[in-house]
Structure I
Amino acid sequence: MTGYDAGARIRIGDVPPAARRRFGATWWSRAWLDALQEQASLDPNRLPRGRTYARSGAVRDAVVRAGAASARVRGSRPEPYRVAVRVVTFDDTEWERVLDAIGGRLAHTAALLDGDLPPSIVDDVAAAGLSLLPGPRELTVSCTCPDRAVPCKHAAALCYVLADLLDTDPFAVLLLRGRSRSAVLDALRARRGGATPTVPSSIVDNVSAAEAYRRSPAPLPRPLPPPAEPGAPVPLPEIPGVDVPALTALAADAARRGYDLLS
């Protein structure tokens, strides 16, 4: 299947009980839960029960693969129910648009290569006509329980566990869209010229310094085009002793100045 990173997976395993676990601690997991709540608008009563199941340690053998997450969830019966959450994946052409959107900003590429997935990437991908976060119509759930609600409490429990995962590894959203973190980073490195270039034979020839000096230098590569607009500062948490709004304003001003220079 195009756009599919079939061999990649993130194993969550058995989720230990935690009565006070909070869900939606970061921007990514809150956005994921917003999509879940939109889908559950017809029957929102299952979501609180799903949270309870997620906190009670009922979710077992949870695994995230390209386009889907699965788990066994203990319910009222002895045999755990089998639950799956599926997300529509991008095809190869759509992934090219995603990579164009991400790679078009040096700050975004640098952030990803440094292990960060800034939320502002969502806006750039949206400008390319795609949604990195799945909407209600792109999120489907299934469960072997007899409950016909969408989602049932067992599927909702897995969705909350996925929100927990996004708190610690937001790159999981890329895998749900079909490609692993390593595949995306490799593609970005290749676009930035990360592959080892072939050295022309003329460079390794033995020539005298005088002859080398007389040679005309090779033309410089064409500069990358400036972004469409200045980049937005990454949201910062509260830092003791630091005026975070003032620091954010300084970062925004630096981004505008840099944009003016590039333009």
Structure II
Amino acid sequence: MTGALTRATRSTSDFVETVGSMGILTGKTLVSAIRPPYSYGSEFAEQLLFAIRLCWFPMIVASLCFSYGPSGIQAANFLGLFGALDRLGGVFVVAVVREFAPLVSAIVMAGVAGTAMCADLGARRIREELDALQVLGIDPVKSLVVPRFLALTLATGLFNFYALVFGTLGGALVTITNGAPLGPFWATYFSNATTTELWASEVKTLAYGAIIAVVCCYKGLTVSGGPEGVGRAVNEAVVVAFLGIGAFNYVFTQTLLATHPILNVPR
């Protein structure tokens, strides 16, 4: 009993310490990003293009699969029982615009670009390149973390529009495969979609990208244990990033619905 309590206390202490360290890294990154000189421009462009090149196709496939499968087919079958298939457009506003588009963007960016960045920084730590930069008077946060943070955040926000377009296309495909006209789908979609939901979706996605970037960079910078440690850090980065995304999504969604009660009313 005492041993289990000690392990639980140690785990809680380690978790709090990790969260605090990530918060400190976030603050250092934001300060370094706005403080001149802005010498990270070329690295930022390279990392942004790297993320876009890796993620554009998985983003399209994942958006179509998520929207056509879980939300589309099952929602269409349920609404069809009540003869209300024309309300599928309104369902897709809630499913895709509010939740699936930001979540798919986060899943793809964390699983593809985020893990690659974490492994890159982890390999640099193992090879002691980060220590060499500090000896030369170069701040690793400004030269390595800031461009990756900005690139991953911006790329995730941009891909949200991809996810919105192809996620909505998945709903249109579901309507067609059920033999229903597209007119009612688009009518209920645009009658329920609001600018509030659009900007909230984009803000949420940008926050997801920032969380992924901070977690992946932190795990990469704190790697230990050789090449095996890099693999562990990559796995931990994905898990911790999704925990952070889930916690943020809960707080953000509850706040949004509380401050905009009109979003709770179907139209």
Structure III
Amino acid sequence: MTKTRGEEEALARQALRSGATTIVAVGGDGTCSGVAAAILESGQRCRLAVIPCGTGNDFAKTLGVSGFTPSKIAELVARVEPTSIDVGLADGRYFVNSCGFGFDPSVLEATQQVRFLKGDAVYIYSALRQLFSYRGIKVSVSGAGVSNADRMLMVTVSNGRYLGGAFKIAPRASVLDGKLDVCFFADSNVLQRTRLFVGALRGTHLGLRGVSFSRVDDLTFAFAAPPPMEIDGELRAARSATVRLRCVPQALSVVAPPAALV
């Protein structure tokens, strides 16, 4: 049982030193990310399984175990062969699902003030509030088919398809293809932002005006100052104004239902 943020990594490292070959993370995306990071940094052969009980549970959706009971997860652990999936590396930090800049971390920060909602509703409510006030970010990028992304509402780099529980932010993403899906949302007026919001909920935003998409294995962002980042549902500060991201193919062994992963 964790008592402080980040303690799941220390507990996972302790389990690995004790010879654990499977670790079951009980929690949300942040917990899964921390346990995955401990496994990856150890270099040991260890499977990650997930009992979802967080806010968005995006990684659990990717694994196809959203809504699974502990007994169902135990059954999978006992009988299913593991699958090796890709992970991302952002600013020296591993991530299993997503990394975002701009509107994304701004919304995440806003969710920390919401006490009267639970689950997907927390992100939807916070995003709607930020939609009319967030001012955008200026960023340049190399390695994603463009040389300058200019002023953006948001930039997301995805390994999985989901963000914030309700948003299908990377509808074409796969954790098996050795690539990260990068989506650029140009800054725009309130009407266009509303269209982007609805499109992202449905996973139809890639065809909208002001949205560009690229699939990459390595890219670098340059900001005016070290930016706030969303990494697997956790708010972090980048170490410098230049942030490199890359895909690490088939790096993490996970437990998932047969044919659930794409």
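Summary table
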{"quantity": "Given -26000 for helix-only ellipticity at 222 nm (-39500 (n - 2.57) for each DSSP H run of 4 or more, over all residues; to 500), calculated: source structure among I, II, III", "calculated": "II"}
{"quantity": "Of the structures I, II, III, the one that 0.75 was derived from, the read-out being FRET efficiency 1/(1 + (r/R0)^6) of positions 140 and 172 (r between Cβ atoms, R0 = 30 Å, to 0.05)", "calculated": "III"}
{"quantity": "Top of I, II, III by Cα Rg over 2.2 N^0.38 Å, largest first", "calculated": "I"}
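Just so you know, all these numbers are worked out from the coordinates, no wet-lab data involved. The model shown is predicted, which means the values in this text are computed figures rather than measured ones. Cβ atoms are built from the backbone, for glycine too; each structure is taken alone.
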